[in-house]
Structure 1
Amino acid sequence: MKILIATGRLAEKTVRRSVGKIADVLVLDIDIAAFITPRKLLKTFLLKLPGKKYDLILVPGLVSGDFSKIEQELDCQIRLGPKHAYDLGFVLSFAKSVEFSKTLPACELLADVRRERALNLLEASEEKARPFLNLGEVKLGGEARMKVMGEIVGANELEAWALREKVESFIAKGVDVIDLGISLTALPGQLKACVALAKAKCLEKGRGEIPISIDTLNPDLIKEGIQAGADLVLSLNGSNLETAGPAVSEAGIAAVILPDEGESLPSLLKNIETAKALGIKKLIADPVLDPVGHGLAGSIVRYHEFHKLYPEIPLFFGAGNVTELLDVDTIGVNALLCGIGAELGASLLFTPEFSDKAQGSIRELKTAAGMMLLSQTRESSPKDLGLDLLQIKEKRRRPDTSLPINAIRAQAATHWKLDPAGPIRIGIVPDRIKGKGGLIIAEHEKAVVSGENAGEILDTLLEMDLVSRLDHAAYLGRELEKAELALRFSRSYAQDDNF
């Protein structure tokens with residue numbers, strides 16, 4: 001396949017270094033490659049490469065213009081390459097297998113292609129996976145992907161609307177199992193109402209296959225939850241096995257088995273055997289993952305030892321026990337815990353998303369679980385999979401700019417003036433269901449502008465003549481961008497505060 005890369009003078013060295021001998025390079029009589037036009041491309045091609053034939057010409061991803069007539073004249077496809085020249089080597093490796101776009105830069109197209117391929121592979125793997133047990137349509141253990149359980153803490157204490165919103169939020173984040181955490185103050189009938197509401201909300205969203213778990217040690221509440229249609233009981237141990245175990249066995253539902261106080265492996269083994277003797281067939285073991293500083297390493301060993309003894313029993317892995325008690329961004333922690341869980345044979349990843357700092361853990365664990373399955377399927381490390389949890393750091397750094405000799409040192413203004421057009425107050429309205437994204441709000445006395453994109457909001461404010469000073473426009477641009485970043489990273493925002 002013969003490929004030609006069109007570029008400008010400033011990017012020539014980077015382009016030639018990126019493409020090597022994979023493609024030819026055509027340098028137009030223009031400094032900035034993004035300003036290439038169809039006419040300039042044709043003129044330069046006919047001048048420098050008369051009679052040459054190519055299968056594909058890539059122009060920079062930031063170029064705009066209709067190249068269809070030039071395609072006909074040169075009898076060659078003309079498509080958008082990546083936005084940045086240093087990505088050309090990566091992009092060209094897909095030239096024979098991917099149809100590049102006339103409207104979408106190749107770097108963005110390939111990100112979507114790789115992600116779609118990864119998701120298709122995950123779906124196919126899950127479809128043919130043989131699990132240890134099923135919770136409705138959800139496969140646990142065996143060859144299945146690790147599933148994510150999200151706990152709604154104190155579900156019985158929430159108003160009906162708040163519980164519905166929480167269930168809907170968990171569904172939007174991709175949860176596999178919803179756990180209803182029941183407080184010690186629960187009254188008779190509350191658990192039944194919670195289970196019924198959660199199941200109804202799942203059906204309303206077209207996700208009736210999401211199993212509902214109940215989290216309580218109280219035997220009476222466990223029985224009430226079973227009667228209400230709970231799919232899983234969390235938890236059973238020596239304190240309630242004899243009283244609640246028979247009801248679990250008779251209902252044929254799954255149960256998470258805990259060790260007794262002290263969290264010892266012998267205690268867990270004893271309770272597993274007791275549960276089997278009571279006729280409970282769907283067993284999930286929880287060796288208990290301890291927080292950092294309180295026995296994390298020892299608990300990992302405990303998981304490893306249990307899995308060697310009972311490799312056929314799915315393991316409950318309480319990732320939230322670590323993230324909730326660690327003042328570190330959860331993204332990397334959840335990914336690493338997921339990798340450890342995969343090596344230990346974990347089947348069910350648990351998180352309550354209780355604290356503000358742990359929000360997003362369901363989505364993070366779900367993505368990480370997919371990464372670990374893809375890694376196992378491809379027999380590779382969990383990198384370059386098409387799925388990732390990179391939020392701040394980047395895989396490929398853009399080229400840095402050198403400091404010009406005549407650069408002037410910037411200084412803050414010593415005073416400011418109120419814009420005669422009036423002040424504008426900026427805020428955000430997060431999407432509390434999806435847990436990510438939302439709207440930026442710009443309030444002026446004459447109008448309120450809302451949107452998801454800082455640039456579009458500023459363009460609208462200028463178009464409506466609500467900004468009249470350059471310094472005010474520059475200030476608004478900074479604040480609106482901070483607001484957009486706050487929504488993107490699920491952070492709070494306050495005007496004039498540092499981000």
Structure 2
Amino acid sequence: MSVNLKVVATFSLVCGLASVSFGGETTSEATGGKPIPKELAGLRDRWVSALDEFQVPGIALVVVKDDKIIYQDTFGYRDLKKKLPVTPDTQFYIASCTKAYTAAGIMTLVDQGKLKLDDPVKKYLPRMELPGADVETKVTIRDLLSHAYGINCGPIVFLDAYTGEITDDRYYHLLKTYGEVTGRPEYTNVHFTLLGRVIEAVTGKSWRDYLNEAIFKPAGMNATTGYADRMYAGPDVATPYEIGPEGLVPATHRKLDSTMHAAGGLGTSIHDMARWLRLCMNNGAIDGKQVISSASAAEMLRLHSKSEEGRIRIRKGFGLAWLVGSFQKNGPAYASHGGGYIGAGAHMSFLPDKKIGVGILTNSAAPAAMFADNIISVDIYKKLLGADIPDLLPGLKAELTRRLPGLRAQAAKREADMASVDLKQAGHPLQSYYGTYTNKWFGTLHVSRKGDGLRFALGEMELPLTRFDKNAFTLMIRDEAREGEFEIDGERASAATLNLDMGSIRFERQ
């Protein structure tokens with residue numbers, strides 16, 4: 001097993017500076033086998049004993065206190081087949097945790113005087129139109145950052161996050177045609193894909209290149225990137241996994257550059273997340289360098305829109321990207337954000353007044369991500385605060401016992417349906433269906449040969465075929481069966497319709 005000696009040495013130095021006491025427990029070999037603080041005694045064994053049960057392929061975690069790393073550890077594998085361990089430098093996709101970084105990018109533009117929080121979004125995105133009379137003229141940058149208006153659009157999210165075929169023309173058309181505005185605080189991706197476009201309008205650069213220039217480089221976050229293709233081509237990256245019929249299998253869909261967006265389009269390492277948490281808890285500065293002004297860093301943590309929920313981690317509402325509230329009723333202030341996607345789960349949180357922060361990355365969604373968020377993070381705060389909190393693990397184990405057989409059965413059924421497709425029932429020779437079918441607003445449906453069968457893909461997203469009867473077919477889109485049918489002109493297909501959430505969408509053959 002290889003160990004990054006530079007990271008180990010850095011970790012050793014930082015731990016030597018932190019005012020904590022150590023017990024006999026040590027971290028993983030990949031993290032250098034370093035002593036674990038006595039305050040967190042017993043947690044590692046508790047977590048390790050539950051990893052298999054919660055279907056966790058790999059995890060990296062960090063605890064920061066008083067601007068120092070007091071505990072950094074890794075568990076499991078970034079690649080199960082090759083038995084490659086997770087290291088502090090392993091890059092993970094972090095999904096919606098991206099939003100806090102995007103918000104920080106916006107705040108650097110505020111610091112530079114290039115925009116104001118109370119500017120109308122329309123000032124920078126004149127093409128933005130929303131349902132409702134003059135709604136778009138009222139929405140401000142602050143409203144987007146704090147999820148104040150509840151602006152959503154399913155087709156945009158689907159194209160942005162899954163098919164990768166979003167364009168500005170499609171984005172603004174879909175927003176106007178299928179967009180929804182609740183007028184109340186509601187968490188959505190659309191608020192932040194709009195903000196990504198604001199960054200691009202103001203800077204003339206892509207949102208991810210600007211974040212690299214304004215946040216990542218100054219903060220020394222060299223493993224943080226908005227480019228999935230580069231990340232997955234690297235030597236130390238976490239393979240995404242999902243629940244299969246009998247265990248974990250590599251995810252059937254993972255991120256590409258085209259599906260990385262400003263609401264969920266970053267990858268990072270736990271080493272970099274430690275630096276990010278330090279920056280957030282140190283008024284926007286790290287290692288003496290002010291990356292975000294202290295005023296902007298404070299503004300991000302102020303309550304801007306109310307939306308209350310939670311029993312242990314009490315959410316009062318939204319700051320600027322951050323979910324803000326308290327850890328327990330009447331407890332210390334608490335800011336957090338999570339992220340989840342196929343094959344990915346991420347958690348980052350901190351107590352601003354206590355200067356304690358926690359970051360956790362894993363390469364699978366539920367139940368692994370649930371374990372990281374609800375058990376590991378709560379365990380850490382419970383120990384460090386001496387909080388009186390009931391043990392959540394037994395209840396989650398019981399819930400998992402109920403849910404896991406269903407998840408495996410669902411995966412098994414999908415595989416069985418795919419294997420049992422009888423293409424002899426096709427109404428025409430298979431080559432009659434091969435081709436590219438397009439819809440102006442919803443992108444490209446690709447139909448091609450796959451072995452002895454047919455391959456369907458919508459943009460970059462492969463859609464498993466589970467039924468083919470004459471000219472009708474059934475595809476699986478995010479575990480949902482979707483019906484479709486080819487239109488035949490003479491001896492070949494001229495179009496295909498596919499039933500999506502917004503209705504029957506027709507794709508014409510090119």
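Given that helix-only ellipticity at 222 nm (-39500 (n - 2.57) for each DSSP H run of 4 or more, over all residues; to 500), derived from a single structure, equals -12500, which label among 1, 2 identifies that structure?
1
Which one of 1, 2 has Cα extents along the principal axes in Å, as calculated from the coordinates, equal to 79, 53, 39?
2
Looking just at relative contact order in percent (Cα under 8 Å, 6 or more apart), which of the labels 1, 2 belongs to the structure with the highest value?
Largest one: structure 2.
Comparing distance in nm of label points 7 Å out along Cα→Cβ at positions 111 and 479 across 1, 2, which structure shows the greatest value?
2
To which of 1, 2 does the computed value 0.00 (FRET efficiency 1/(1 + (r/R0)^6) of positions 55 and 239 (r between Cβ atoms, R0 = 25 Å, to 0.05)) belong?
The structure behind it is 1.
Bear in mind that the values in this text are calculations on the coordinates, not laboratory data. Computed from a predicted model, the values in this text were never measured in an experiment. Cβ atoms are built from the backbone, for glycine too; each structure is taken alone.
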